[in-house]
Structure I
Amino acid sequence: MGAGGSHSTPGGPEWLSVLRDAATRGKNRVYSGVDRLRGYPWLRREFARRVGHPPQLDPPRTLNEKVTWRKLHVRDPLYAVISDKVALRGHLAAVLGAGRAAPLLTDLLGVSDRPTAEWLAGFGTGIAIKANHASGWNLFVREGETPDWETLARIARHWLRRRYGVRKQEWAYSQVRPRILVERLLTFPDGRLADDLKFWVFDGICRVQQIEHDRFGTPAQGIYDRDWKQFPLRLRADAGVAAPVPPPARLEELRALAEEIAAGHDYLRVDFLMTESRFALNELTIYRGSGMNRFVPDHYDREFGDLWTLGGLR
């Protein structure tokens, strides 16, 4: 079994986990509210700790600063829709048409706000279990594995009691009704999870292309410009810079789809999953790295920020 994000099993009896989760939700709401009233001192310190310098938000200049500004100031109802992994499917159909959208989506096997071991086990193996109201809260059950379904169900119910991104002021997730979805797992023939291919779209034009291999194993990433020239850059402390690879066979087709999906947004990252034989939309990202994803070297943070016109700022 593989996992990503917050997947530790709550300890003790479940009723105790319910109480702890309720206390954590209340504490995070209070901390978030106080931080907002005080001008976000905690968020600014956390930004500086992760990125290496305090944020400049009036006006924001770097990509991280602009994502942070978006978190604090933009309340577009569409953000809640595209941050919801269930509602996103309907949004994609509205943008592309149902006929074009369907082949871009992994098979949705079920949705529940009361997941049980029996419900999960009914889908068999070769599945991805995801929280629709978060980023990275995933569990993967590969073909032929024999998981502890009760443990997986407890983790899923734990997710439903949690609220993602509250302390980091990620507003869109607070508008999503928590549910658990189960999708067919997309893998390579050897069982390795699909690669991630991410298009950074600015005002309808893809300027940056990102590929990640074996994200939950031994991760490596490559960041490329539109012409597939690699930047000497990494975005994850635990990931190496992948050796240059040829562009994926259907790169231009996927990039055109990303630009169509992102039309009307000043900045949106469109994320696909990709194997040798299949690709599928994974998610649309509005708060990339919560605006606290350090660039190494850091001058790329400003260079990519310059690509994003935010509220008339350049």
Structure II
Amino acid sequence: MSIALVGVALNTPIQLMDISEIESLASADGYQLFLVARDIALDQNVTQRILRDLVGRRVDGLILHRPVPVPPATVRMLLDLPVPVVFTQYAEPLAHMSVGVNRLLAIRELARHMAGLGHRQALFIGAQWDWDQPSGKLDHYRKAWHEHHMQLFNVRRWVLGDKSRLGHGPQGYAVVKDLLQHIQPTALIMTDDDAAIGAMTAIHEAGLQVPKDISVVGFDDVPNASIARPALTTIHQPRGETGRAAYRLLLQHLQEPSDTPQHIVINSRLVLRDSVGPARTKQRLLSDQLLIDDHTDHLVTHLEEDC
């Protein structure tokens, strides 16, 4: 007996914990685990070849673990397989079984907290996939900030690349070091904790303090977030819970097949620590510091003194 775990990227602690949980549970139940550690949504020909190979190996079921939504063409391929498929991370509306993560509630709580501290604006520093996904993390932040009458800015000059084996820490450091030469936001919303910790290092090197001068928020709640200085405010992602729920859902279907759709949602939660504080009394709007040419994405800064 075997199951396949497909479409994972082995570069975040959260994903690794999900994989470890699935492998441990599958092994205990006598299932062999096939791991396809690549993004099958990038190339449809590769996707077809991988799925044919898995079916040829007679896998009993498949778990798709991908941190961003799956393109429709890939969804159709997966749903046409002769074995049950569980989608994780982002609940796929067409899927028969899925385990999704609700990030919006925690992000709304963060927005409410920061608005209460006097913040009127923030700069989001994300990766390319944050820009590319219409229903992803950036969209949630925009919605929450708008609901609390705050502004959220994001500038293509300051985008993180794909994660290296070192994570986003060095990139977060480099990006924030560059932006501080042009602007000084009151708050930075970083796409993950590694980037946030790198950002705090750049802020300190610039002679500024977190959170007195700039508040910093991470995402994931990796172990280093609690021991960073200052300790990092972040959005906690389920650690191993998504993988555990996906495996149990698949196993239940293998043991007792059902035509009833089954969708599980796990909530993220806000973890308040020390990296977010009251906004500076005199806030200069980022819109007054930035002029962005939509055609060239060229950044120009105003030269007025801070108010």
| task | For distance in nm of label points 7 Å out along Cα→Cβ at positions 72 and 280, find whichever of I, II sits highest and give me its label. | result | II
| remark: distance in nm of label points 7 Å out along Cα→Cβ at positions 48 and 80, calculated, reads 0.8; among I, II the input was structure II
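If distance in nm of label points 7 Å out along Cα→Cβ at positions 128 and 208 computes to 2.7, which of I, II did it come from?
Details: I: 2.2; II: 2.7.
Only one of I, II returns 2.7 for distance in nm of label points 7 Å out along Cα→Cβ at positions 128 and 208, namely II.
Bear in mind these aren't lab numbers, they're just calculated from the coordinates by the rules spelled out. All values reported here derive from a predicted model rather than from experimental measurement. Cβ atoms are built from the backbone, for glycine too; each structure is taken alone.
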